[in-house]
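> Heads up, there are several structures right after this.
What follows is calculated from the coordinates using simple rules that are stated; it is not laboratory data. Predicted, not measured: the structure shown is a model, and the values here were computed from it. Cβ atoms are built from the backbone, for glycine too; each structure is taken alone.
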Structure 1
Amino acid sequence: MTTRQYRGEQSKLEGGRGLEEWTTLYQAYNAIFKLTELALLPHGLSLPQLHLLGVLKKGGGTLTTGEIGRAMVKASQTITGLVDRLEEPGLVERVFDRRDRRKTWVRMTEKGERKLAEAFPVANRLAEELSSVLTDQELKDLQARMEKLRSGAMDRLAASLGRL
């Protein structure tokens, strides 16, 4: 087989139902992630760090690492690293549970509250700008479809993790 023939066969690679959409979703996510990271750079936060601070704020300021992991759909070692990076500048603090030594609580500090209040509007503004290519109805439709996909994926993930 010649190189030309091989390349021709490669270009015929077709995925199953939904693959093209998943690829587009992945590319959109990566572009939005990179744009948000660039916007947050002057504030000294990554998007996952901002997300973790937002999860803490929404959860009342103090959550266990397990609760944070579930809310962010991240593995415990990823949450540990994020908490380490937020703890160093004093944006969060760990509180160890005296009754259950396996449990670690993460509390947002006043400095973390200020950092969230400073950086969140930057990400929010970018989300508004990027979403402006969609009508209000398209945005609502996208939200409904994404929630449906997320729900299906989360159910499947829970079932898969339950088997481990």
Structure 2
Amino acid sequence: MGDTHAAAICDGPPPDLAVARTLDKGHGRIETRDIAASSELAGYLDWPGVAQVGRIHRIREVAGKVSHETVYVITSLTREQASADVPLALNRQHWSIANSLHWRRDTGFAEDASKIRCGNAPQALASLRNTVLRLLRPFPIPTRAARQVFAENRRRATDLALQGFL
């Protein structure tokens, strides 16, 4: 393949290049996200099912300080299933879900203050915390309050756990 093949690949942007942009303002920051996505590179990846490859560039301004970040994404969604704005929205949604789960674990279990950092213990405790959050979903009270209620009535906590697993 050699230099001729490389020149053909790098000869300008892919013909199916699609771009999209989002702009979010709030919580004292301005964040711009740009995506450029194409299906042209999918064939060069040894990744089953990949249909599009994209690059997301984020620019954040918080209190006058600007930061830049570039991440690369792959998706099994074809261009017909998802224009460039769909992977951009999915990426944003992923972080929204991850941040929400982390916030619940940190406020309910003080996860950020945990001193447990060795071996598999942090992952095991995160799994336990996620399990507890799942079991508490039907209860319309804050996680800390639920922990206190169940600490005072361990039989009720045991019954809830058995009900959730069986």
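> To which of 1, 2 does the computed value 12.4 (mean count of other Cβ atoms within 10 Å over residues 39-46) belong?
Only one of 1, 2 returns 12.4 for mean count of other Cβ atoms within 10 Å over residues 39-46, namely 2.
> Starting from the value 14: which structure in 1, 2 was relative contact order in percent (Cα under 8 Å, 6 or more apart) calculated from?
2
> Looking at structures 1, 2, which one was FRET efficiency 1/(1 + (r/R0)^6) of positions 103 and 151 (r between Cβ atoms, R0 = 25 Å, to 0.05) calculated from, given that it came out as 0.35?
1
> Continuing with the same structure: Given a value of 2.9 for distance in nm of label points 7 Å out along Cα→Cβ at positions 23 and 127, point me to the structure among 1, 2 it was derived from.
Computed on structure 1.
> Which of 1, 2 yields -22500 for helix-only ellipticity at 222 nm (-39500 (n - 2.57) for each DSSP H run of 4 or more, over all residues; to 500), as computed?
Computed on structure 1.
> The value 1, 7, 12, 15, 16, 15, 12, 9, 5, 3, 2, 1, 1, 0 for P(r) over Cα pairs in 5 Å bins from 0, in percent was derived from one model only; which of 1, 2 is it?
1
> Using distance in nm of label points 7 Å out along Cα→Cβ at positions 31 and 55 for the comparison, can you identify which of 1, 2 gives the largest number?
Answer by largest value of distance in nm of label points 7 Å out along Cα→Cβ at positions 31 and 55: 1.
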